[in-house]
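Pasting the structures in now, so scroll down.
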Structure 1
Amino acid sequence: MNLEKLMADPRYFVLLYGTTPPRADAPAEKVVHAATRLAGRVADLPLDGLVVYDVQDEAARVSEPRPFPFLPTLDAPTYGQILSQQTGKSVVTYKCIATESEASWSGWLDRAHEQHGVRFLSLVGMASSRDSAKGIGLPRATAIAAEHPGRFVLGGVTIAERHTPARSESLRLIAKAGQGCRYFISQAIYDATPTISLLRDYARDCADQGVEPRRIVLDFVPVGRPQTMRFMRWLGIAIPDATASAILNDPAPLSRSIAICRDLLRTILDQPYVDRIPLGLTIESVSINREEIGATIELLHTLREVARERGLPVTA
């Protein structure tokens, strides 16, 4: 079954693997080499598809200095097309609309569809509300993409930590679904409580409004170094102090990180909403460290087994 049918069918649990493009100034042969190397890494993995992220500076989001210097990367549609050719798998392409205007957005969509064959398009809003006057805005960008003749399978992001009584992330997901989003990929999870709260309320709100829940893909990231932990927190990933200490003080921090992710997923899946909300997993590394990238393979197998233990219909 192809990814589009899997994503649309609530009976199935999807497995994705996320990556970032090489640097924008990388020679073409190095770009192809990076894609070939990744294709080899995932060749034997039970994956339904890949995710290619659109890396942004995000310096305006927080006052704290960025732990690592920002290096522009190759645009996601270009790299996604290369990966799809190398792996034979469908690719979910992220796109941050912060740099787009009303005038430029349609042209970007035309190129993504016609030149790069983008089918799955996951839209990301502004990194900071201070940028809102500079770009097209996420609702308008979503509406234009939904009407585009390329018939994109649109998705969005969800951040459980911003779900509060004053600002319901659940209701925002329902509104985005009404604008055309068919799936949502979460921010990386290192605390089960916010995710459980969001999914519980989302199932309830969908039932109250008489709408079918869209698929929520839960993102997990291995971490084994203080530098990577600092960067993840800078990105906005909520990692409790006790969890961070447990990982970094362990003699085998990556193995502890994987074990913690396993326990988090078990807790998240041991809830009644599992029968109501189509779910999935994506595994990624936010680091270029070889060991942390390698740990994504063990993490994917570990979390897939958790889903299977819970009787979720993993197809891959």
Structure 2
Amino acid sequence: MIRTGIDLGGSKIEIAVFAADGSTLLRERVATPQGDYIGTVMAVADLVDMAERKVMGCGSPPDGARSTVGVGIPGAESRVTGRIKNANSTCLIGKPLQQDLQARLQREVRIANDANCFALSEAVDGAGAGAAVVFGVILGTGVGGGIVVDGKLLTGANSIAGEWGHNPLPGEDHSDVCYCGRSGCVEQYLSGPGLSTDHRRATSADFQAPEIVQRAAAGDASCEATMQRYEARLARALAGVINILDPEVIVLGGGLSNINRLYDKVPRLWGEHVFSDHVATKLLKHRHGDSSGVRGAAWLWN
């Protein structure tokens, strides 16, 4: 079976086509039409058409075959209306994206949250392969999560399973209001912009997350203090996940997942917040990186 995955992001749309053995037959990306819902639908559909023409031309799929299509989006489908909710790409909100894509492509299309796609990719054949319960985490411009149990994506009764980024972070004053309208969300502290904001408040220095990490590694005491606050917060937030979900593996993705010190320091800190005498959960770096979004979207057809 030939599977196509789409990662529909705020700035780019990426497509990848995979053979039955998981090998990549094609991978391309285009810019996302900004604020243009119809343009976005057409861009996704045109990418699928283009990819199938190219793949068919190389003779890999059976003659006349069409691929399955899965799409990862920065939001979720409402179980009440079937329309998109909670999307950072606001032009998608309230739109029947699945219905419109299916009408344009003349086939079933499966849609899932992009963090869920990341979690599925890493659970199927990534860093969490073989684990019964995997929690996939996105630490980037925002903070998201996804849950995979026995190789199957858990979406939940409200299509929000894994959305830990909009839980309040324990141990903080919760004075700031998140874009979602709630106060003290995990995302406000553990996203890239959240790390920068915390450093600016403590020092008045306006550094982006990569520079804070680099300066801390070079011995800058104020940046090191910021990193230690970040690690303590990440440990508290993930301890709450462990207490409820008790996953075998937590896999980190997103830009901040490339901070290698997290994988040593955070597990050293989360034990005091976990309701157990021993924490067997592993904190692992992603295996597929930027490819996990499109891979997970394609694996929606597993």
Legend entry - With distance in nm of label points 7 Å out along Cα→Cβ at positions 36 and 52 derived as 2.3, matching label from 1, 2: 2
Legend entry - Structure from which 96 was derived, volume of the Cα convex hull per residue in Å³, for residues 172-267 alone, options 1, 2: 1
Legend entry - Among 1, 2, which structure scores highest (criterion: distance in nm of label points 7 Å out along Cα→Cβ at positions 4 and 276): 2
Legend entry - Origin of the derived value 0.20 (FRET efficiency 1/(1 + (r/R0)^6) of positions 92 and 236 (r between Cβ atoms, R0 = 25 Å, to 0.05); candidates 1, 2): 2
Inset, instruction - Consider the structures 1, 2: one of them gives 0.75 for FRET efficiency 1/(1 + (r/R0)^6) of positions 124 and 140 (r between Cβ atoms, R0 = 25 Å, to 0.05) as calculated from the coordinates. Say which. - result: 2
Inset, instruction - Tell me which of 1, 2 gives 23 when you compute percent of Cα pairs over 34 Å apart. - result: 2
Inset, instruction - Consider the structures 1, 2: one of them gives -11000 for helix-only ellipticity at 222 nm (-39500 (n - 2.57) for each DSSP H run of 4 or more, over all residues; to 500) as calculated from the coordinates. Say which. - result: 2
Inset, instruction - Using the calculated result 23.2 for mean count of other Cβ atoms within 10 Å over residues 12-19, pick out the matching structure from 1, 2. - result: 1
Inset, instruction - Using distance in nm of label points 7 Å out along Cα→Cβ at positions 260 and 292 as the calculated read-out, with 1.3 as its value, let me know the right label among 1, 2. - result: 1
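Bear in mind that the values in this text are calculations on the coordinates, not laboratory data. This structure is a prediction, so every number in the text was calculated from the model and none was measured. Cβ atoms are built from the backbone, for glycine too; each structure is taken alone.
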